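Enquirer: Presented below are the structures under discussion, each in the form of structure tokens.
Where a number appears in this text, it was derived from the coordinates with a stated rule and is not lab data. The model shown is predicted, which means the values in this text are computed figures rather than measured ones. Cβ atoms are built from the backbone, for glycine too; each structure is taken alone.
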Structure 1
Amino acid sequence: MLKMENKTILITGSTDGIGKETAKKLAEKGAQIIIHGRNEDKIYETLQEIKKINNNVFAVQADFSDLNQVKTAAKDISDNFEKIDILFNNAAEFVHEKEITKDGLERQFQVNYLAHFLLTEKLMPLIKDTDNSKILNISSMIHASAIDFDNLQGEKNYSGSGQYALTKLLNILHTYKLARKHEQDKVKINCLHPGVIETKLLNAAWSGGMPVSEGAENLLYAAESEVTSNMSGLYLENRRPMQSNPVSYDTEIQDKLYDLSLKMTEKFL
């Protein structure tokens, strides 16, 4: 089991839900936490809570529906830290109706996937050469089983739940592509389903779910596990490597998505 003491850990979407609970648990284990949120009051409140556990905490503010804010947050982190040991790409939204961001992109596509793509690219120099470093992308067991590149942003048809499931597939495709791209580097890149957890996101779309603490335990497992320290390109469910949907293993699709994402974010890179 990997020790979390003195690890620098960034968790996107960590001012509530699973992200916040994970941040608190990692702070208890002696990690230096970088929390992220979009709401200034919630960031301040979370900072104060974590400081009671461990004073070694830093915060960045960025609304992921604005890619310029993602770029600024990445610079803020790069200016203040020499390394990142673990990056949790955790932030996600669910919306019922199609929304277009100020960047001209469908909201769930941007917040759940493309913002994390950009953040990961910007921070990779701090991660890839760090011993025992990890990137952990939070996906879902309800990730889509197919991808239509002509309908990535609901251009042809849109449903909130269908778009959410697609973004969770994109998170997995991104994970597998990065695992191949960085196989010669020190970083290990994996993804996981956090469990069906009682969060505001779940309640926006579905209902029920396990306590937030259970989801945090799944993230903690991924952070500490020797499995994710030694292997890349895994999809975890219930703390075990599982098979994601077959389409996610198509390397041509992984490459196409990566190249398209580079083009979509090039002015921010």
Structure 2
Amino acid sequence: MTAIRPLVAGNWKMNGLTAQLAELQALQDRLAGHPVEADVLICPPATLLAQARWASRGSEIALGGQDCHPLQSGAHTGDISAEILKDAGATAVIVGHSERRTDHGETDAVVRAKAEAAHRAGLIAIICVGETEQERRDGKTLDIVKRQLRGSVPAESSATNTVIAYEPVWAIGSGLTPTPEDVAEVHGFIRAELVQLLGAREAGRLRILYGGSVKPANAKELLSVKDVNGALVGGASLKAGDFDEILSVYRGGKAA
């Protein structure tokens, strides 16, 4: 497997008014003085995306959306297309987050269509997979992840247009995290499945992120696990200091 440049993405979810952009500026200032050897992405609410584009100009911070509609345009009140996100300054979009799958009943087929829309618009699709607490208790983790990967990842996916994020649903926002051994098992399984889906070359280059209560206290341990190529961070991305502390794992060349 070739060296993979890590990605640390912050998902602000349904948080952030205009004042929150001060945290983006603070993060920009921290990174300017102490750069990291990783790509950095912030996914603010769609209402802040265009303003964030200006607030982060000149920095290494990229911006993304939190969801997109499968279609390019049309009579879909309240929805946002991948093309609109790109026009507002996004370079990536999260699709299939467990909160979308649960709260909005999104199926693997819907997630796949949204990932295809992201590719169509020239955005990186960050495709989320992960099991619930009951599914883990029932020993179905790998079965669920396999089903979601095979149903959600478009055939034309590559290391340049797709990222996979493993987010155990039971760990998101709960403060609970799997053991490093559990994470290594699932990430290794995802890598092997990607070989089957996309071929060894693309699978060996594609980034697999870990998400689920990633915070400064556990970032070093989690990001050092084999086949973990970065993180999808929720609440800890809302404060520049916390997010920068997570990013600091990649100061000095690699997760140590």
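Enquirer: Could you tell me which structure in 1, 2 was used to calculate distance in nm of label points 7 Å out along Cα→Cβ at positions 75 and 115 as 1.8?
Expert: Only structure 1 yields this read-out.
Enquirer: Okay, moving on. Can you rank 1, 2 by mean count of other Cβ atoms within 10 Å over residues 27-34 and just name the one with the largest value?
Expert: Top value of mean count of other Cβ atoms within 10 Å over residues 27-34, among 1, 2, belongs to structure 1.
Enquirer: Mean count of other Cβ atoms within 10 Å over residues 67-74 was computed and gave 20.4; which structure, 1, 2, did it come from?
Expert: Attributed to the structure labelled 1.
Enquirer: Suppose mean count of other Cβ atoms within 10 Å over residues 187-194 works out to 18.8; of 1, 2, which structure was it derived from?
Expert: It must be structure 2, since only it matches.
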